[in-house]
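Dropping the structures in below, format is structure tokens.
Just so it is clear, none of the values below were taken in a lab; they were calculated from the coordinates. Worth saying up front: this structure is predicted, and the values here are computed from it rather than measured.
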Structure P
Amino acid sequence: MDKARMIDKLNEILKWEYAGLVQYTQFSFLVQDTWREVFSEFFRDNGEEALKHAHLVGDKIVALGGVPTVERGEVKVSTELTEMLEYSLEVEGKQVQLYTEALELCENRDVAIRVLLEDLCRQEQEGVDHLEKVLKKRELAITERASTRQKVG
């Protein structure tokens, strides 16, 4: 594994984990109306997850001999819930992309870093999947029989 390239990629990931932390925290403050009870905690929990990921990535950067960045990725602000969720999906998708790119830099003998990156990537992908469900980004493939049963029953 090329340590310098991995450190650079991990620092890019760290920038976006920082962005997620700030963006999610801001959204937890700003979300209003009847959905506040549900989404304030959702955004706060996601901000805490981003912080945990930042700690893991920052520690790995130092373990590889690098210095963790203090820069962050772009943070978008909104007071409209659907936009907040769309912006959250963008950040989660960006993180999946970056973790996937970091995994491509791993070699077979780099088991510990591969497992760490796979686990973090899985968590980010679960975030994408969840937000896509909330935003109804995917049509469900329901068979004709199941569809008929739901209409009748």
Structure Q
Amino acid sequence: MPNIVLPQNYKIVTATPPITTNAANTFDVIDLKNALRVYIVAQFHQHVAHATVLQPVVGISIASCATAITFSAHWWKNADVATTDTLVAQTAGTSMACDAAATDHLMVIEIDPSDVVAQLSTYHCLGITQATSAQANNYVSIVYYIQERYPQATPPAAIA
């Protein structure tokens, strides 16, 4: 029996199914009330080279989650998943970007909810935005992996 059962220990929430990065996008927002840690996993299909930027945002409610993070978040990147399965640690930052390459990318961003509260004590919601690539053939899909404070067979909803 494994020590961690992924769906019981992590609430898995789709922030967006595959969507073009041709325009700026704002993705689903989650509530951090039951979170120990959140991993934002982004998969990019870059048909045309572009250094598309992701910006984690925070707020006091799901409807008003639009303030860029001011703390440095840890993140990792694989700039070409066709040639390697290695995620490489990047310099912690407040935003993250793909390489300007026509490859498929995998990015993982780690958010500690205590950093969100430290930014402003009333913040408890987390979202992410993506700057436009101006490329209709580039796509991204994003999933939140929320490490639950109280693991259970059916974790509570994170999106209201």
Practice problem: Tell me which of P, Q gives 12.5 when you compute Kirkwood radius over Cα pairs in Å, for residues 11-50 alone. | Solution: Q
Quiz prompt | volume of the Cα convex hull per residue in Å³ - highest-scoring structure of P, Q | solution = P
Quiz item: Computing mean projected area of the Cα convex hull in nm², for residues 3-82 alone gives 7.4 for which of P, Q?
Solution: Q
Self-check item: Origin of the derived value -1500 (helix-only ellipticity at 222 nm (-39500 (n - 2.57) for each DSSP H run of 4 or more, over all residues; to 500); candidates P, Q)
Solution: Q
Quiz item: Given structures P, Q, which gives the highest value for relative contact order in percent (Cα under 8 Å, 6 or more apart)?
Solution: Q
